[in-house]
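Next up: some structures, all given as structure tokens.
A short reminder: the numbers here are calculations on the coordinates, not readings from a lab. Computed from a prediction, not measured in an experiment: that's the story for all the values here. Cβ atoms are built from the backbone, for glycine too; each structure is taken alone.
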Structure P
Amino acid sequence: MTSWKNSIFLILGIGVSHLGNWIYFIALNILILNLTGSAAAVAGLYIIRPVAILITNTWSGSVIDRVNKRKLMIFIDIIRGTLVICIPFIGSLWAIYIVLLLVNIAGAFFGPSSSVYITKLVPQENRKRFNSIMSMTSPGAFLLGPAIAGILIMYVSPDICIIINAVSFFVCAFFIYLLPNVDEDLNNIRERVHWKTILNDWKAVKQFIKQTKYFISVYILFQSAMLIAFAVDSQEVTFIKQHLKLSDRDYGLIVSITGIGSLTGAAVAAITSKKIHLRLFIGVGMLLTSLGYVMFYASFNFITATLAFVFLGFFMAFANTGYATFFQNNVPVKIMGRFGSIADMVQGMIQIGLTLLLGLMAEWFSVQLVCLIFTIIGTLIASILLLTVLIPSKLRYFEENTTAISG
């Protein structure tokens, strides 16, 4: 009972934070597009996070694996909430970018920290169900947040969305404060981080990668498909407003309706977590998510765009649940922070390149054509991922009641 009580507090805390994040992010998309009318300017929002990751992730994993994860997450959320609440009072586009960069620098510590904390807090046999429920508030916030934002944009103002996001960080910090410490090795927590320490940590991650080639292949395929999805996300509002010729109100309504698909998918994933194999969560979930992106950028009116988004949101819950469980079960907890940070840094560099390339191509050619090409490539990668996870001899990597695979 205590275990699930702690899990609920963690889900509420992280979920509220992610939800607020998406609420204000949609508002920023509208704000910048209305201010500049440029697809490249909107794409700039999607580059800030990877830039922040590049600044911090050479060393952040070494810090994460050696400090108290609970205290670190609380501190990060207080910092982020304080910075975000300043945005409505800033009138300069570049000043907003700078504040967002600082928010994302702090946030670069949160994801890897929460992954380690979840792995230590939640027993292995309960992780897939936990991650399924988390889909209602974490990956599910990808669409539920915009749904709320859509309503607020229609009837109030973007500034309210931003203030709600700031408050959500403080709420998250409070829920995490209610959780127990999971870092008992105080000597390890107090260890200082030097350049030599960081170099040794990189070597440890490199050794792990050499030992787990199959895990890395699945990881790369999944993240490649997801990075393409993130890149085309940067053109979502541009496609809806400039290609489909829909209004801000229509955009808000589309993302509001889309929340239904996300929540339904998360609920079905939680209910079927003990019945559907982890391999299908990852492989089929990612393939259908990628197909959803193709359907969205092939849409031609309000109805087709909305149906595609509902479809996409439903299966993204399965994909993210499967990936999170696979990651937690196969990466040793003692290097999870370092591996996650280094991997995020590499993905950040790729995301910057993909987003810039897509943004520039969208300026030169049709937004729909460019996004369709990218999403079709993502679907092909997802198809290879499905074939890879279904290899019979690799079944042990997807077991949910054993210790993490290390070879």
Structure Q
Amino acid sequence: MKILLYFHGGSKNRGCEAIVRSAIPIIKKSLPHATLDLASWDPASDTDFTGISKIYDVQPQPIAKFSLDWFISLYHVKVHHSEAFAHKTMHKRLLDLIPHYDLLLSVGGDNYCYGEQPWLYVVDEYIKKAGKKLVLWGASIGEEDLSPAKIADLKQFDLLLVRETLTEAVLNQHGIANVKLCADGAFTMVKEELPLPEGWQENNTIGFNYSPLVWKRNQASKEAAQHLIQHILDTTTLTVALTPHVMIPGNNDYEMLVAFYERFQDHPRVILLPDTLNAIQYKGYIARMRFFIGARTHATIAAYSNYVPTMVLGYSIKSKGIAKDIFGFERLVLGINEIADTEKLIQKFEELKRDETELREILTKEIPRIQSMSYKAGEYLATLA
């Protein structure tokens, strides 16, 4: 079977990298003879994906103004009120690959929890018209994310692999078939442990991740987050390791955390991890932290999967659903409106400290179960072979 992983934005988002890295062994375990290729929007960032045969550059191409395609697109928009021709033209490099594969695996499960994106629907429809199997890998979708167009798109899929029970419930409520519950593959991703940086305290370092995505949705949260760091420095002996996880232009954790570092640059217990590490190397550092506080879902998964007590600066259903499936409820997950409340952040951090032993015991017990659920995705995929 020839499988194309598509809608991969590139590995400058270490979460996207973690999804692809972990998907390869999960799929290969159940389909050992499958050929796996990758369609990427940033292939230069995608290195060392053992198990991927080919990587294609399918970054969407803009339509040149006043070209024939531009005029045809304008006609369809003005007369038929449809942007489908434009989307097909911009994604032509991806669409041209479809006839060469048996199964198309959309690894952009996150795409469905960030508003309306009609280009997704156009590509998916094209895949089904070509008679190919269509699978969504590791999806998270909330009630607030759904629309009639999105529901119609999801009903096209031969298999929807969702990574937490909140999404499973939402899709079932809307009569969307072929939904199977698994867990995010990144729970199974290996780690690489590099030498610890200067200032790191073994068994006494807390990781801190903050993202521009969160800041854009609640700008007051940045100041509250910095007040929380000050509280940690004032009331504990912990070293704070500022930990980036996405380095995409315009959505760069590292640039945001540099501002945090500069605010605390005179404090010896604040360090900044570099922006040059890959997903397994960041996981190697996160695994050796005592606590972790993070906004990026896959940074928190790196912590959970190494039994590190974690507090989540959540902004979507995926953060809530993952925590619920581990702990039984949305434990230590703060909503987008809560993270601008300094007192709330401090209260939850104190809860994180207080419950450290219990949290670690729960993670030690539950993570093997979650990891086995991750491998279920490969087993479900094999049923389409």
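What to note about this one:
- Entry that produces -13500 once helix-only ellipticity at 222 nm (-39500 (n - 2.57) for each DSSP H run of 4 or more, over all residues; to 500) is calculated, selected from P, Q: Q
- Origin of the derived value 3.0 (distance in nm of label points 7 Å out along Cα→Cβ at positions 28 and 68; candidates P, Q): P
- Read-out relative contact order in percent (Cα under 8 Å, 6 or more apart), computed value 17, structure in P, Q: Q
- Comparing mean count of other Cβ atoms within 10 Å over residues 300-307 across structures P, Q, the highest figure is found for Q.
- Structures P, Q were shown, and distance in nm of label points 7 Å out along Cα→Cβ at positions 84 and 228 at 3.1 was computed from P.
- Highest-scoring label, criterion being percent of Cα pairs over 41 Å apart, among P, Q: Q
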